[in-house]
Every structure is written in structure tokens, then in C-alpha cells.
Structure 1
Amino acid sequence: MIFIMSFFNIVYVITRSDVIGGASAHLLDLAEGVQDKGHKITIIIGGSGLVANIARSRGLDCICLPGLVREISLAKDLKCVVKLKSVIRTLEPDLVHLHSAKAGMVGRISAKLLGIPTVYTAHGWPFTEGVSGRKQTFYKTIEKVMARITSHIITVSDFDKKIAIEARVAKPENITAVHNGVSEFKIVNAIRKKNRVPKLIMVARFEDQKDHQLVIRELNNIRDQEWTIEFVGDGPNLDWAKETVSALGLDSRITFCGACNDVPQRLSQADIFVLASRWEGFPLVILEAMRARLPVIASDVGGVRESVEHGITGLLVPRSSETGMAAALERLISDPDLRTSMGQSGRASFEANFTLETMLNKTLKVYEQTFKLKARPRVLG
């Protein structure tokens, strides 16, 4: 049987290959899903490392560009634009889709010089709430300039779309909110016995954005209750966290696992998911926790409340609130029936709203709207 379908050649660009974060996990799932739907994709990534290796293991074409780094250097960034432009030209894409702030800047400039349409996904704006006023002003100016050479912007939450419009980064018709989605993971959840010691888990890099300090401090304040917690992730603040835990005498109850490639399995063996943050976009790991039927305790920042329904799928805590975090921890640690009901509700919400297929379809719609006249007919037989 012969039929005609739209065929898109898409180049994805992201900055870091050395660590897996929300943006890189999102990009890998997106690129694989788009390729599975019959489109040609190529990933360009800054440097070699874990993300590039995972991409290739999934059958995704990946080009490593050493000059694409997170740090800002005018001379190096100009060289990167020239090199990236050359690589993109050889790939002849219909569209370039940028992820992460640095790749978003150099990638959009490179594509603009080639006359290729671009989509930029903002995985949380650098001028969001929780960021200092001076930085907010600086980044708003940068994003306004970059938006002028962007065909379309995707935000991962309605919250981020709203603050971008309020900041006049771009017009409403040029911004689409597409919630993150995660693929189903075939794993049998561990049987969560009501009488066992509740096991908490927090999956987040030890960086200033995440408030591990708040979680450790409030767990120490309820050390008379039974609980354990597993911190998954690495980062510059990890040593400080370990020293703090030792000083409090909590080594037997708090485990540091570092960066792990088995997060879904670890979530399936926990009872409560915690994510304390000073700012956020739309955390992918919360969706993974909901997929695993975990009740969620999370800071009420950014687009978090668009995934966590307070009192139904989890508990929202005001940013940096000691009393709020303590109350949420105590409530779920002491109530196994509430943990079960919230976990089941979270799973239902995941299935209804946050699957990979839902995200893929919405993203492809943005692609189609962005280059309606650039689709290539392809004959399949």
C-alpha cells in the first residue's frame, strides 16, 4: 500500500551532555518519539558524555559540539555560532528546535543566519519568581531580543507562558504551553506495606535551585517519627549536605545515592516523593513520581501546581516554608491510607494528562503550524 505523509527533518540542539537533567530527559524522549513517528531527527549537543551515549543507545543520530558550553564567553560563543551554523547547513533541516538557555541563544542565531525556522522550548524562564530582581531584568532583556528571531516558543507550563506574556517577551500567539510528558515504564511497583517505615525519596541535583537544606532540617525536627529518605542526584552542594547530615547524626536514616540511571525503579520502591525548590518550570520528575503512584510533596513554585493537585495527588508547600514542609511531611509519614489514595489519584492524573503521546502530538502540532509550507511529501510503500 502506498500513501503520502508529511516528512519533517528536525535538528534538536541542547547544551550539556555530561549530566541528565529535566531538559535533556525531555529532549531524549521527544526526539525518540518524533523519530518513531517517521520523521528524521538529529541531536546536536555540547560535548560528549552521558546524554550523547543514551541518545545513541536509543538509535538517535547525535553530533557532539565541544564548543557548545554553558559558560558565557563572547569570543567562544561567536566561534560556536559559526561552527553550529556550518553543521546545521549540512543537515538541511526544515526546523531547528532549541532546548536550554545557552543552546537557545547560539542555536537561534545560527538558524536565523541560515533562514531556517526555529522553535525554542523554555524549560523554566531565568526571570521567574525566586530569581533576584537584577537577574530578572537582565534575562528579560535577553529573552525579548531572542524572541524576535524565534518562529515559535514553547513553555512547559501555563505559568511560564503567563509570565512571558506579562514580561512582553513575545506575543500570545507566538507562545504555546505544552506540558511535559513521560513514557510509560514497565515495572511492577513494590508492595507498599502500611506498617513499614515510610521511605521518602527526592530526585534533584544539589544546586541552589533545589532546597535540600529545608527537607533535611524539617526531617531532623521530626526525628522522633519513623522515616528514611533517599537523595538521588549530584552537584556542587552535595558535600555540604553530607556534612550537615553527619553533624545531625542522621547518617543511618538519610542515604545519598549520587546520580543514578535507575530512577524509575527507585521511585517504585518508595512511599513518598519530595521536591523542595526555590523556583521551577514544570518538573519532569514529579510526573515520574505520579506514574509510580507516589504522593507528592512539592514547593508551590512555577508550574508545579499544574501537575500536583493539592490535597488530591499531593501536598503543595509555600516556597522555603519550614512550617509548611514540616506539616506536609508529618501528615504523609503518619497516614498510610492518605499516601495510597493520593498515589492512586496521581497515577490517574498522569494517565489522563501527562503521557508522552499527549506531549508529542501537541509538539508536532506546533511544528506543523511553524512550517506549514516546508513539509516534504514522502512516499512510503
Structure 2
Amino acid sequence: MLFSADRKVIGFATLLCAVAAAPSPFPIDRAGDPASDLAGLAQSHAAWAYGLYTECARGAVQLQESVTKFVAQPDPQSLDAARKAWISARRAYCTSEVLRFSDGPIEELEPLLNSWPIDEAYIDAVADDPTSGIVNDATRYPNIAETVLVLANERGGEANVSVGWHAIEFLLWGQDLDPGGPGDRSPTDYVVGVGRNAARRAQYLTAVTSLLVKDLQTVANAWAPDADDYRRKFTADPSTATRKMLTGCIVLTAFELGGERLTVAYETRDQEQEHSCFSDTTHLDLQANQAGIAAVLTGERDGHRFGPGVLASLRAKDATLASDLEKSLARTTTALRAIPPPFDAALVGDDDGPGRTSIRAAIEALERQAELLAIAGAVMGFQLPLSPGD
């Protein structure tokens, strides 16, 4: 259940539905937005999206190179290098998640990239079943190839994830059985003659990493300049493009971050609800998600300004609201950074302990951010959805 019945933690559903449904207290005048301003916003956003997805694809290639070296010579050093490459590439992808939920080119491929939570026993051996998973089932899966893994993804259940970031993560780290740290898979799992089905495991890791590279490059290509692609359609309608930008921001804020990734974990205390659970890098995911939201709104990422950002158009209509939203972004960023790693340890402590207190504070900050985004959308003439499918 996404939201608790007693509403002790957060009021996303009631509060935001009321904001979205109520008549706007602000005058709505889309025609009052200079077309050139929104056109420039759409153009700069598209250029940023292309650059970001290109960065994602480049990071995936670097991960692939590290994986190739690791499976060729499995040892602690090559495994550590592959893990570091995964963490580095992951940061760019999590920043790009603000581009989801807005009917863009990522939507079709996202289930192959970032589905979670996953049943790791669907992929490989786990502590209580050393023969489980595709890796160990040569009868049903005689050949481990890219097409086979794609067809197996979510077959028989949503948790039966066979491809994407978290499949790679599990293959590199193994199960997280340490309450104070990440998984600790031995590189000998990939040494032929030592690890059970080591060659098949290496084939699996190689194939799933290759798929990641191809899928991310496909998304990057859809945003390429000077082509008859998604980018051209996006920039051709600046008003719709602006609505899509805001939609990505509010759905990631309210539904995904505030709901699926924080509230569900907080209320259930279920460590399986941790996003990047095998590597214990969930705190970095959360921060990168928020950085992506801030980038779309401010037109700035990592101190580099790439465009005006949505706040520039909002400021022309309501400078006070724009300022409040900008301050809210900063408060949410601070709150997410305050969650102590590892995330799974933070969520199972005492309610008044530093871990759960910080998670609750981040949820509340996201609630306020989502509320202001809903109001900003109304001011700019849009009724924004609060979750996918709204």
C-alpha cells in the first residue's frame, strides 16, 4: 500500500489530489507566456536530455569494459573496478529519471533498465537455494543470450527481473546479508572450476551489461539533434514540452521518491524495498533523483548552467512562488543528503533514531516540494498528474 491509512507519515494522496482538483487561485494565461521563452526552454531541455543520456550510455560502456576485464580475470581488484564503474554510471542514470513519467522514449525501455524490487533467486543462487536461478538452470535456459534474458524479464511475475541495473548489481555484489554493509560476492564465483556454473554466470553478466549499453544508446539517439526523432516532436510544441517537464518533476517527487522509494520502505520496514539494496548505494540514488528534478527546474546541474529552467518561466508569472519552490528544492536536497547510509539500516531503527527521523524528514520535504509543483503547474496552465496513468 502506497500510503498509510492513518496518515501519520505523509498526506501526499489527500493533499495533492485536493491541490490538483481545486480551481486555481491564480490567473491562468498560457498565451501570456512569450512563445520564444517556452521554445527556448524546450530547446535547452532537449539538449540537456541528449547530453545526459549520452553520459548514461558512455558510463554503461565504461561499465561494460570493466565487466569484460573482470570476467576475463576474476580477482578482487577487477571486481572492485567493475563495482566502481557501476556506481559511477548509475549516478547519471538516476539523475535522468526525472525524464520518466512524461511519455518520452525512456518509457518503453525502462522496464528493461531499472525494474525493482527483484527476486534475486530468479537470476542466480541465493543463500538458501544454491541451485536457483537462470544461471543454474541449463535445462530451461541452455543458452544465456541477450534475447533470452529480455524474454525472461518479468516472466511469471513483476519481481522476476532478469535484466537492467539491479540484475547487474546483484551479479557484482551478491545478496546483501550484512546489516551494516553491502553484498560481498566472491570473485571466485566467476572462476571456472571453482564457482558453480561460473562460465554461465560470466555469460549472463556480459550479456546483461551489453543490453544496458544498447538500450541507453537507443534512448540517447531519440534525443539527438538534427534528426526526425522524439526531440524534434518535443521541441515542436513548447507548451506540451513544458507540461512534460513539470510532469516528470512532480511524479518523480510524489509517486516515486516520496511514495515508492521512501514511504513504502518507511512504513513496512522491509529491507527488500531498498532500491539499490545489493550495493547499499540507495542514498546516492535518492540524491541523484533530486538533482535531476532540480536541474530541470533551475537549468543548472553540478554548477553548470545549461538553460533557463522551468523556474524562469514561472518567475515571470509568480516570483514569490518561484522563490518558494527553489527554496523547497534546496531543503529537500539537504533532507535527502541527511539520510545516513546504508539506507536499509536507517529504516529499521527506532522511530526517534537518526535513521528513521531523517527518512521521515525527507518524506515531509518531498511532500512540500510536490505541493508547490502542483501549484506551479496550475499557475502555468497545467493540471499535472500525481502518478503514472493519472
## Note on the structure
Working back from 0.9 (distance in nm of label points 7 Å out along Cα→Cβ at positions 252 and 332, computed), options 1, 2, answer is structure 2
#### Entry: Which entry (1, 2) yields the derived value 16.2 for mean count of other Cβ atoms within 10 Å over residues 220-227
2
### Task
Consider the structures 1, 2: one of them gives 17 for relative contact order in percent (Cα under 8 Å, 6 or more apart) as calculated from the coordinates. Say which.
1
## Note on the structure
Re helix-only ellipticity at 222 nm (-39500 (n - 2.57) for each DSSP H run of 4 or more, over all residues; to 500): value -18500 computed from one entry in 1, 2; matching entry is structure 2
### Query
Taking mean count of other Cβ atoms within 10 Å over residues 124-131 from the coordinates of each of 1, 2, which one would give 14.6?
2
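All of the numbers you see were taken from the coordinates with simple rules; none came from a lab. All values derive from a computational prediction rather than experimental measurement. Cβ atoms are built from the backbone, for glycine too; each structure is taken alone.
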